[in-house]
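Throughout, read-outs are computed from the coordinates displayed, never taken from laboratory work. Predicted, not measured: the structure shown is a model, and the values here were computed from it. Cβ atoms are built from the backbone, for glycine too; each structure is taken alone.
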Structure 1
C-alpha cells in the first residue's frame, strides 16, 4: 500500500481481508484534521475503492485519543467567505465519499473524538467505543461560534434521533463511552483488552447499520418543525441570536436544508457567509486559544506537568474545602479531609456522595470507590503522607499562620503547601513558615465543581517548582490554572468587586435591581450583578468592598442597611431580592437605559487594566482569560480588554489587525 505522512494502512493477516487505517498526524501528539491529512484520507479512499477490502477499520495510532477535531490554527488564516466555503465543501464531500464506500467501515474510538473526528466516525457504518474515562464524543463547534459542517448536522440526528442530536450540537457537551452506547451513537462499548477483536467481529458481521424507530424518523422528517421550534425557544431563553448566531444556524440548516450548510443561500442568516461575517466566531476562536494557553501552564516544559499527586490533604471541611476534597477524590486521588471533628466533616462527605452519584451516573461501584478515597481525618494524620496540602479554613490570618506552622513541621519535605485564601496576601501567611518558599495559593471559586478557573497565586518568595506543581495539580482536576501575583483580590475578585459595587450604586440611585440585572444579562453576562451579590452573600460583598474599593469610597448605604438587618441574600432568604427554596423572586425589569450596561461594566474593565499594569497577570490576554473563565464575562466579546475600545477591541465587530480571523468550521 502507498506510503503516507499522516496515515498508516495495514492488513493484519490476509485471512479476514480487513484493512486497518491508523490516523497518526506527523509531528503532533494529537490527531487533528489538517488539510494535508484530509488530502491523504482522500488518497486512501481512492486506493481502497480501486482494490476493495472486506472491511475497513479506522483507528488512531495516538495514545492521546482518536481525533481532537479539525486544525483550528489553519482556520485562523482563512481570509474570505469563499475560503471558508471551500473548506466546508472539502470535508463534506470527503465524508460523503466515506459513507458511500461499498465495503463496511467502522470507527474504533478510544479517547477524545471531537468535532470533525466525530463527523468522520458518523460517516462510517459502525462505531465501537472503548470504555475508558478518556473516551469523550462531542460536536463542540457551537462553542466556537461555528457549525459542524462536515456532515454532523445531517448524520447525528439520523443516528441518535433529533432531540438527542440537537441537545449535543446546541450545547457542545460531550458524552462518555457508555452514554454513547445508550444513545445509539456507538454500536458497541467494550473494554480496551477486546477493542480490536470487537471491531473485527462487528465490521465483518454483515449486520445492517443502525436505523431510527418510526417515531424518531417522523421527528427527523415531516415533524422537524415541531422539534426545531421547541429547541429554538429554549436557545432564545439563554443565548440571543445577535450574540450567538451559531445555534440558530444549526437549527435552520438541519430543519430547512437537511444538515447541508453548503445549501444555505448566501443572504440567509444561517449561511456560511453570515457566520463568517459575525464577530462572534472570531472572538470565540480567540477564547479557545486563551483556554489552550491556560491549559499549557499545567505542563510547562514537562516539569510541573509530571507532578501526579496521589494523596491530597485538605484542611477545612466547609463548602469550599469539602468540595475541593470531593473533586480530588473524583479525579482518582486519595484525600484526607481534616476539621475539628467527624461531625463537622460529615456534611462534606454527604455532599460528596451526591456529587459522585451524579458524576458516575448511578454506577454504585464507582461511587463506592470514590467515597473510599475520601477519608475523614479530624486529627490531621494525612498531612504527613500527602503530596499536596490545601488549607481552606475561614479567612483569619492568625489562624492560617498557626495552621501552616504546624503543617510544615509534619508534612513531607517535598510536599506542596497551598492556601485557598481569597483575600489574604500569601506573603503574610507564609511568614509563619521556616521556609516561606513552600507556600503558594490555589484559589478555587464557588461552586468548585462548576467553575473552570483556578488562580495559582505566586507570593513574593514562592518557589517556581511549587507553582509548576500547583498548576499541574489544577490540570489533573480538569481545571484551568491562571498564574497570578499575590495582590488584593488577585484578578477575579479584584474585577468583580468594583463591578458589583457599581451595580449597587445604580440601585442606590433608584434603578430597580431587576432593571440592572436585565441590562447585564442582555449585555451577555450569565447572571445579573445584583442577583450575583445576593448569591455570594451581602456580608461578603461588604467585606470585599472594603478590601477592594478605591480609597475613601463608601459602600452603598442600602447594602449596609440590609446587612445590619440580617438580610444577607440567598442564604438568609432575603437580600435585594426575596428567595424561596433557593430561587430568586424577581419583578418586571422595565425599560433598560441604553447606557446602563456600559456604566456598570466600565469599572470591571478598568480594574482588569489595573491588574495588567500591576503585573497581577502577565498580559491583557491572560486578564481576558481569567475574567471570562472566572466570572462568565460574555465570551462572544473576546474578553473585557479585547472588547473595550480603548485597548483596540470593539463591540461593533471590527477586528484589530493581527487578531485571528473568523472561521466557519472547527470540526
Structure 2
C-alpha cells in the first residue's frame, strides 16, 4: 500500500461525517480521479468493503480499516523484505507459491513481483541459486547445500546485525524442535569437555535447525565436501550425536548429512578452555601453535604489543584452528559486532586485518570480515587485560581530612572511573599541588585557584549524580592529549608537497597519487603502493567521511602522512569521504603509531574542525586548525 493510500485511510478515520472526493483530493494534493481509483483499490484489498460512498461523500468503516492497516504494517514493505518473505516461504514453509497468490499476499502488482524475482537472481547469485517461475509457480533452483546457506544468511540478515537468539529461530522453525535441539547441544557439548561461546552456540542451533527441518521434509544433501574423521573420540561422538538426532526427530540421516554434522562440530565447537593446558596444546597441534607464536612475534615487532600470555594463546589457538577449518570449507561465522568494532576500535581491527592477511597467505584461504572481527575481539580482550596505568589520567584528589570523607570519595572515584584514571595522591591544601605532576585535579573545594589547573569540582555527597560531568572532563583531557601529540609532531609527519585538493577522482586514483608522490620524495619504496591496496582490499579504511589508507607493514623509509581533501566527495566502498589521510609508518616510529592513529581520528570528532579541514586550501590551513584546537 502506498503512503498516499495510507494517508487517505488515516484522514477518513479522523472524520465523523462524509468527505467529498474534491476535499480529499485537496488534502492529498492529487486529482479527484486518482482519489476514486485509490478508494477502489483499497476496497479490493479485503473481502469486506472498507470505504463506503454516499451522496455527500465517503465514510470509512473504522474497525475494518484498522484491521487492514495492522495487516499492512506486518507485511514486507520493500524489496529486501519481500525477497526474504519469498525465500522463507519456499525454504521454511516448504511451499512453492503461485505468482498471483504472492501478489495478493504482498499487495503488489505482477510486474513488481517479476522485477523482484529478476533482482533476486542478482542479489543472491553468490549462493549459486536461481529464482524461476514455471506454470506460474515460483521455484528456487540450486543444490541443497546452497539452499541451506541461503536460508541461514536470510535469517541472520533479518536480525539486523543483532545477536541471533532462540526467539528469532522460533519465528522460523517449530518451537518444540528448537527446544529439542537445544537439549541435544547441551547434552553433547555443554556437559562435556567442549566449549561453545554464545555466537557458536546460536550458529550451531541455527544450522542444526535447518538441517533437521530440511531432512524432515525429504530434502537431503547429495554432494558435499567430505571430511575424514580420524580421531576415535570424535567418531564416537558424531555417531552418538547422529543417533540421538535420528531418534528424537524420527528421521534417517544419510552419510552426507552425518558428514555435515561433523563439519558443524569441527567449525563451531572448541575444546573447553579450562581443561589441562598441555592437553589443549596437543589438541591445537604443533602446526597451529607455531602459527600463533609466529603471529604474536610479528604483532610485537610491528605494533609493539605483546600478546604472549596463556590466557590469550590457548583460546586464540583453538579459534584459529576452527577458523582455518571453516574457511577451507568456505564457511564463516556471522559477527553481529562487525560494524561496531570497525567503527569504535579501528586500531585493534587493523591489527586483526594484519593477522587475517597472514593467515590467508599461510593457509591459502579467504577470510571474511566477520571472522576478522572475531580475531579483533581476541586481540582487544588481551590488550584490555594488560592495559597499563600509563594510559590513564594522573589525578590528584583535593579534599579536607574530616570524618574519613577523603577515603569515601577516593573509593567511590576508583569504583566508577578506575578504567580511565589513577589517583596519585590525596591532599588537603593547594600548596601541596606543587609537589606533583598530574593531568586532572578533582576537588570538593570551590576556589578560584581551580582555574589554574585542569580541574573538576565535585560534591562530596553526590558523586553518583555527577558521573556524566566527571566523564566529560576526563574525555576532554584525553582528547587534548591526543591533539597535543599531533601538535608536537606536525612538522615531522606532514609535508606541504603531500597535500592535494581533488574534485573528480576515484578511490584508486587518490591512493595512487599519494603513494606515487611519497615514493618520488623518497618516503616509501616501490612496493608500498601494493601493500596499501592489499590492506584496502581486505577491508575498507573509511570511517564515515574520512579514509585512512595505509600498509599493514611498517616498512616506510620515513614516517609521513599525505592528505587529500575533496569538497565534492570520493566514493570509498559504501561511504563518500571528503578527507583522505595516507599514513606511511617507519619501524622506528612504531612505538607511537597507535597513539598517532588514534589522535588523528579524534581530531575529526569535532564537526566544525572536520568541515574546516574539508575546505582547506593548503596544509597551512590544517596546521592552523590543529594548533587552534589544542
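Tell me which of 1, 2 gives -13500 when you compute helix-only ellipticity at 222 nm (-39500 (n - 2.57) for each DSSP H run of 4 or more, over all residues; to 500). Considering all the candidates, the number was obtained from 1.
Quick one: distance in nm of label points 7 Å out along Cα→Cβ at positions 4 and 540 came out at 3.5 when computed from one of 1, 2, so which one is it? Before the final figure, lay out the partial values.
Working: 1: 5.2; 2: 3.5.
Comparing all candidates, it corresponds to 2.
Consider the structures 1, 2: one of them gives 3.0 for distance in nm of label points 7 Å out along Cα→Cβ at positions 324 and 612 as calculated from the coordinates. Say which.
Details: 1: 3.0; 2: 5.2.
The value was obtained from structure 1.
A value of 0.80 was computed for FRET efficiency 1/(1 + (r/R0)^6) of positions 60 and 364 (r between Cβ atoms, R0 = 41 Å, to 0.05); which of 1, 2 is the source structure? Only one of 1, 2 returns 0.80 for FRET efficiency 1/(1 + (r/R0)^6) of positions 60 and 364 (r between Cβ atoms, R0 = 41 Å, to 0.05), namely 1.
Tell me which of 1, 2 gives 7 when you compute relative contact order in percent (Cα under 8 Å, 6 or more apart).
This value belongs to structure 2.
Suppose you compute mean count of other Cβ atoms within 10 Å over residues 180-187 for every structure in 1, 2: which one lands on 17.4? Write out the running numbers ahead of the final one.
Working: 1: 21.4; 2: 17.4.
Going through each structure in turn, the value belongs to 2.
Supply the structure label, taken from 1, 2, corresponding to semi-axes √(5λ) of the Cα gyration tensor in Å with the calculated value 44, 32, 23.
On the way: 1: 44, 32, 23; 2: 50, 39, 29.
Checking each candidate, the match is 1.
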